[in-house]
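Multiple structures follow.
Bear in mind that the values in this text are calculations on the coordinates, not laboratory data. Everything numeric in this text was worked out from a predicted model, so none of it was measured. Cβ atoms are built from the backbone, for glycine too; each structure is taken alone.
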Structure P
């Protein structure tokens with residue numbers, strides 16, 4: 001996940017989250033980087049908000065960056081209803 005490479009939350013030298021909690025850190029990186037932009041726009045047009053609520057089983061590649069995980073989403077109504 002290239003977003004981790006540029007994040008100050010990920011230590012690419014060690015291949016771990018700076019706070020040593022890979023799941024929590026990858027969740028934050030995914031949300032901050034807007035990795036799910038297509039889903040965000042699709043849900044927004046229907047008056048909904050989607051966010052990554054958590055991840056599990058983060059796999060780290062040879063480049064010491066996360067490349068796979070089980071991803072969980074939360075969906076809620078946008079404040080104020082439809083755009």
Structure Q
């Protein structure tokens with residue numbers, strides 16, 4: 001049986017400032033790392049394409065149709081083309 005819990009946090013103003021600073025640092029580090037990877041790929045003569053992540057884990061790699069499933073489902077079974085992939 002799967003259980004889930006939801007929590008609501010009420011940080012103080014001091015904690016909010018610290019959280020925002022931490023998230024801002026993480027955002028800058030991620031964007032810098034992404035920029036470096038793109039630059040390395042371009043130097044190697046590769047093309048970097050950014051894709052919209054919406055439904056990317058639910059798209060069938062064979063026919064391209066969207067097969068809706070929960071993220072805890074590790075087996076892809078396409079009802080349209082019959083492709084079966086176990087993660």
Structure R
């Protein structure tokens with residue numbers, strides 16, 4: 001029998017992968033087929049994790065989540081997973 005922590009982790013992974021797939025399918029189409037104000041900023045935002053080491057990004061996410069008060073929650077894990085796997 002699978003315990004609730006394992007199910008919760010599986011749910012977080014599934015949600016992160018779902019968002020990742022959605023963003024990776026839709027975002028390139030929007031960036032290539034349309035022009036909008038701030039497009040360069042969006043491209044730089046999504047390419048920035050390629051420049052920074054993963055551990056620095058993880059530390060920054062933890063610090064921001066702590067400042068906002070949701071450091072050890074499902075939402076923080078989901079946001080961190082999406083940010084780290086997005087590019």
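Once relative contact order in percent (Cα under 8 Å, 6 or more apart) is computed for every structure in P, Q, R, the highest value turns out to be that of R. I have -8000 for helix-only ellipticity at 222 nm (-39500 (n - 2.57) for each DSSP H run of 4 or more, over all residues; to 500), calculated from one of the structures P, Q, R. Which structure is it? The value was obtained from structure P.
Where does the value 14.2, 45 come from, among P, Q, R, when Rg and Dmax of the Cα atoms in Å is the thing being computed? Matching structure: P. Sorting P, Q, R by distance in nm of label points 7 Å out along Cα→Cβ at positions 25 and 49 from high to low puts Q first, with the largest value.
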